[in-house]
Structure 1
Amino acid sequence: MRLRKLIPALAVLLAGVTAVPASAAANPYERGPAPTTASVEAARGPYATATATVSRSSVSGFGGGTIYYPTSTADGTFGGIAISPGFTASQSSVSWLGPRLASQGFVVFTIDTSSTLDQPDSRGTQLLAALDYLTGTSAVRSRVDATRLGVMGHSMGGGGSLAASRTRPALQAAIPLTPWHTTKSWTTDRVPTLIIGAENDTTAPVAQHSEPFYTSLTAAPDKAYLELNNASHSAPTSANVTVAKYSISWLKRFIDNDTRYEQFLCPGPSSGTLVQEYRNTCPNS
């Protein structure tokens, strides 16, 4: 008799334990509300952000930089991203990406390199040093999930992001922006990679750089190539809605495992005023 009375109570208790929202149970890394076209194209996302300056003299292996991070800790930790500028450039050339990405739920580190003349492989090593600093001793290390990291870079910094990915396959995502590198084959790179090229790039023409890079990524589980229509090499160095939209979507999909953003990547944009060409390996999930 006593057992029969306990069974209904136990059933109620188990129902309460298992009543977890399906999305939360499936993916603990989702950050922010469900995306819309307006939200991924907006100048700022749902998170308020703050910055921390990292002086050159306080670090080794790279040239310091600026960390952009969500001020709220209510959602737990966030994925981390390091971004390198290109040849002769400073972090100011990629700084617009800092608050834009951080406000979508990432900790973003735009770095200065040891020298503005550093070559791509050196920039790749410096991107990894910046991530190690971000997760190891930075003032915001408690906000970063060290298992969910990515790299980005412009020009030689984009080549650096390929080099960093080849060196550290545990990275979750890479986005080379109008990348430049003398190495054309990246068959051992196993990081999900979105390459953004520019149709009118005369510094790193897509036929000699972005396109062969993309084609060679045969070991990457997912890859995409987006070519900006009628754009130059410097297109990613100032606020660009197309660059931001697909960068956010790629980082969300692969650093946050957030399939809600797959709608922007698969099948992806058609050729038109903003996009000259888009290739990918859909489906991503």
Structure 2
Amino acid sequence: MKSWVIRFLALCGLALIAACGSEQKAPAPKVEAGQGPALWRIERAGLDGWIFGTIHVLPEGVDWQTPTIKQAWKDADQLVLEAADLQDQQKTLGLFESMGRSPNLPALDARVPAGERPELDRIVKEGGTSAQALSGYESWAAAMLLSAASQESLNVSQANGVEPVLIAAFKGRPIGGLETVERQFGAFDGLPEAAQRKLLIQTIHEAKDMKALYNRILTAWAKGDMEAIAKEDQNGEQPDPVVEDAILTARNRDWVGAVDKLKGRPFIAVGAGHLTGKDNLVDLLKAKGYKVTRVQ
């Protein structure tokens, strides 16, 4: 099964719609000297900054803040996240509720094949909810909530993620975003129902092996091994092209336009999943004429 859902939640954003994981300590990958999460230098006339690949939820104790990253923070004059308003949890949850709910929806278990219903029941019970409680959500929103529920076994938290550390490091300097939370949720909300249901079913499939999959992705991220992250996408079933274009490729294209408007020395931090694979942000920027050089 292709690692679409966990890849997106961990590496591409929207993991912040719900608190994830418990406060238990979990083993953290060791970052060896000379390694660290992927970092690029990006240059063009009027801009000399960095692009950093983040992971949005982490276990406690991952030592990812290398000297190279810290020096880039020091030299940067602004922080640019995927969506600056994503850190406003009240606003994010409010948008999720307003965009993710609709009246008169079919029961959640009626939206998945009969063979997937036992696994659906397991996920919702272990997550402390029920299929009935999630039936008021559109299929894309239910998929996000199911994935958040299944992350309970990972012992990870958004509080340990990269973004809170970055925001603290850039206190007193401008913090902006390449898009808004509404744009992020809108990418899902605009999907046709058939594509949303495929995403829902894949979420259920991936929950069975989520812990092993997340650990592989985390280890690769901590080493800056973008090839290993890309290989996770090549294993098993391919994603629905409609979903992939809407929530990855189209957003990457939009972000190129947002980067075009930046000046100075920005530290651009986006989910590492946007920086590998087909039509990733790094390749799109290079094609646009930017000089993009891997520095870690």
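Please treat every number below as a calculation from the coordinates, not as lab data. Please read all numbers here as calculations on a predicted model, not as lab measurements. Cβ atoms are built from the backbone, for glycine too; each structure is taken alone.
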Could you tell me which structure in 1, 2 was used to calculate distance in nm of label points 7 Å out along Cα→Cβ at positions 77 and 93 as 3.2?
1
Structure (1, 2) behind the derived value 15.2 of mean count of other Cβ atoms within 10 Å over residues 61-68:
2
helix-only ellipticity at 222 nm (-39500 (n - 2.57) for each DSSP H run of 4 or more, over all residues; to 500) computed as -12500: which structure among 1, 2?
2
Note: mean projected area of the Cα convex hull in nm² at 16.8, derived from one of structures 1, 2, originates from structure 1
Given structures 1, 2, which gives the highest value for mean count of other Cβ atoms within 10 Å over residues 181-188?
2
With relative contact order in percent (Cα under 8 Å, 6 or more apart) derived from the coordinates and found to be 39, which of 1, 2 does the value describe?
2
Can you spot which of 1, 2 the value 4.7 was calculated from, given it is distance in nm of label points 7 Å out along Cα→Cβ at positions 141 and 205?
1
